[in-house]
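What follows are several structures.
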Structure I
Amino acid sequence: MNLIKKSFQFKEYALHLINAKSIHSIHSPFVFDFVKNVLYDYRNFYVYNEIERLRKELLAFSQKISIEPPEFHTPYTNNITKSIAEIIKASAKPPRQAQLLFRIANHYGCKKMLELGTSFGFTSCYLSGAGKESYVITLEGNKAVCAFAQKNFTRLNRKNIELICGAFNETLKGALQKLNLVDLIFFDGDHRKSLTIDYFVESLPYLHENSILIFDDIHWSKGMNEAWEIIKSYERVTLTIDLYYFGIVFFRKALSKQHYIIKI
C-alpha cells in the first residue's frame, strides 16, 4: 500500500472517530436496535467456532497459489504468487467483521444472499449459517482461490452455498436472476469506484423494501469514498450506516432519509 493511500485512510479514520455517534446519541429506534442487538452483540454464536478453527488451520499453510489474472483491485492482487496464509491475512475479513455479517443476516432473517468476492469462503460460511433457510451465491474471480474455497465449503458441510467462478461482469447478472429478489448482498472483491457503482445499480431491480446491502472498505480509497457518497444519494436508499470498514444500506420506506456514522 503506497504512502498516499495510507495517509488517506488515516485521515478518513480520524474523521470517523470525530463524527461517529455512540449508542446514547441515537434517536432512531431502528438504528438503536441495530447498534444494541446486532453491532454490539458479543455473544459467541453457534457458527463461530468451526469457522475460526478452519481459519486458524489455514493460517498455518505455507502452500503458495497463483493469483492470475489480477482483475480486481483488492489487497492481494499486487503479486502473482502468495501463500495461503498471506492471502487470508490480506483479503479475508477478520473474525469481528465476518461475524457481524452473520449477525446482520440472522437478526433480519435474510434467506437469499449474494456475495461478490469469496476469497477462502469464511464470510460465505458465516452468511450461510444465519438460518435454516439461508442460501448463498458467492462469486469469485480467481480459479485457484475458488478451488480452495469449495474445499472449505465441503469440509464445513455448507450445502447451501453455491460458488460461481468468473469475473463479476460475467457472473453477477446470472446470480441476481437466479435469486430473483435478494435479501442481502455483500459487495467485496473489487475496490474501484466505477465498478462498485455499476454493480450497485445492476442489483437495484432485484431488491425489495427489506433488502440490505453491505459494502466493504468504503474508506479504502478516494474512489471508494466517492462511490459510497453516490450510493447514499440514491432516492431508493432511506438509511445508511457507516461503520468505517462497512457501509450498510437499507431501503425501508417507513424510515426517513438518514445517514449515520456509528462508533465501532
Structure II
Amino acid sequence: MIIEKPDLSFTSDPGWIAEREKLWDQYCESRYSELRGSTLKARRQFFFHGTLDKPREHGLGEKSFLRVNINDFPLRSPEGWDYLVYEYGGYNDREVQELAVYQVLPGLKYLGWSLEEELALWEYFFQATYERSIRSPKLTKRKGVPIEGDLPLVKVISQYSSGLSSLLKGTANASPKCLHKADFLISALSEIDSILLAKDTVLRRKLDALFKRLVKSRDNLPVQYEGDFSAFYSRLSSAISDDQVDPVIKNMWIKWSG
C-alpha cells in the first residue's frame, strides 16, 4: 500500500502564508533559535511547504523526528498524519512513546494548535479508552506495518495532572483538551490497583497531585471553561463513587474531596 503526499496547494495562498508566518514568529522562532544555515532553512521549508530534502541529514532515525514533523507539517489532519507515519515512521523503537507522551497527550495550544486539531490528533492515535499499547491506523513505508509502542500509566496521569494544573491556574495558552477526555482518564484509573501503587511511588504521587489540583485549585479557571470543567469533574466523581476504580484510589479521592 502506497500513501501519497496529500494536496498542499493551499500553502501557496498568500493569506495562509501570512498566518503561517505569524505562527512561525510566535511559536517556532525561539524553538529553533539554535539552528543555523541549511538546517534552519530545511526546518522552515518543511513548516511552510511540507517538503524535506535529505531527511537523514535532519534527524530521521531519532526518536523525536516523527513527533517534530507532525507538529510542524502544514496539514494537521488524519490525511496528513497518514502520510507522515508512512513516510517517516518505523525508524526508532521509541518514536511512538515519544509522540504519545510529548505530542498527543499534552496541550498544544501553546504551539498554535486549535482545540479541534488537538482532539483530532488524540483520536487518531488513541482509542476512546486507555490502552497501554498504541498502534497507528496506517502502515509505514519502511516496514510495511503500523508503528507501535507503549503508553505507561504514569505518563497519562502526569500529563493530565500538569495539563489541568495549567488550566486551573489560568496559565496563558493552557489547553482545555483534557476536559474533553474524562472517559480516557477514568479507564486509565481503572487499570491501577493497590499493588501497583505500592510498587510505583511516582505514580501514587502524581495521582495524589492530580486529585488535589482538581478539588482545591479552581480559583483561576477561565470563565469560558467552567462548563466543560464541571462536566469533567462530575463524570470523574461519579465514576469513582460508582466503584469503577480500586478502593485505594477512591480513598485517595475522598481525602481531597471529602
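The numbers here are math on the coordinates, done by the rules we state, and not lab data. On a predicted model such as this, the values are computed, not experimentally measured, just so you know. Cβ atoms are built from the backbone, for glycine too; each structure is taken alone.
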query: The value 17.0 for mean count of other Cβ atoms within 10 Å over residues 34-41 was derived from one model only; which of I, II is it?
result: I
- prompt: When helix-only ellipticity at 222 nm (-39500 (n - 2.57) for each DSSP H run of 4 or more, over all residues; to 500) is calculated, the result is -15500; to which of the structures I, II does this value belong?
  reply: II
message: For volume of the Cα convex hull per residue in Å³, which structure out of I, II has the highest calculated value?
response: II
message: With distance in nm of label points 7 Å out along Cα→Cβ at positions 26 and 162 as the yardstick, tell me which of I, II scores highest.
response: I
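If mean count of other Cβ atoms within 10 Å over residues 138-145 computes to 14.8, which of I, II did it come from?
Going through each structure in turn, the value belongs to II.
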- request: Identify which of structures I, II gives the largest calculated value of FRET efficiency 1/(1 + (r/R0)^6) of positions 42 and 122 (r between Cβ atoms, R0 = 25 Å, to 0.05).
  value: I
